[in-house]
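The next part holds the structures, each set out as structure tokens.
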Structure 1
Amino acid sequence: MRQCARCHKGSRMGGTRKLLRAHYNPVNWSRKYPNLQYARVDGKRMLVCTACLRTLAKAPRKARVAAAARA
């Protein structure tokens, strides 16, 4: 199973519900996959979900802001 190398997010099962004569009928189960992209993390190429990719891009900026606050 493909999953994120950082947060281990994997696929999930999700269904839709159809309204039939005032009753919900759960039908059409489908598998939802995370949006995985190849990225270079700590010098290694790995599959990372886009949520972790955004967090990784934010990390150096946080360090710069903290250093500016100390100065």
Structure 2
Amino acid sequence: MKLTGVVGFRDLETGVWVLEADDGKTYLLAGGDRKIKKSGARIEAEGDVDSQSATFAMVGDRFVVRSYRFL
């Protein structure tokens, strides 16, 4: 699956990184590398949505990033 959107940081518990996608949904970012963690950066990412796993942040489905690029 390919998603585009803006990376953001949410100050929940220990903090989580999210993708506020152009589809109107918010996804918990998983995978990628630490370079992806730039609040306000616009990216296009390929990966898989994992809607079955439980997360402590509860900000949205987990998006496991395989690859990404900054736009």
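The numbers here are math on the coordinates, done by the rules we state, and not lab data. Remember, predicted model here, so these are calculated numbers, not experimental data. Cβ atoms are built from the backbone, for glycine too; each structure is taken alone.
For relative contact order in percent (Cα under 8 Å, 6 or more apart), which structure out of 1, 2 has the highest calculated value?
Working: 1: 26; 2: 35.
If we compare relative contact order in percent (Cα under 8 Å, 6 or more apart) over 1, 2, the biggest value is for 2.
From which structure (1, 2) was helix-only ellipticity at 222 nm (-39500 (n - 2.57) for each DSSP H run of 4 or more, over all residues; to 500) calculated, if the value obtained is 0? The read-out was computed on structure 2. Structures 1, 2 were shown, and mean count of other Cβ atoms within 10 Å over residues 15-22 at 8.6 was computed from 1.
Match the computed value 4.3 of mean projected area of the Cα convex hull in nm² to one of the structures 1, 2, and report its label.
Working: 1: 7.9; 2: 4.3.
Among 1, 2, the structure yielding 4.3 for mean projected area of the Cα convex hull in nm² is 2.
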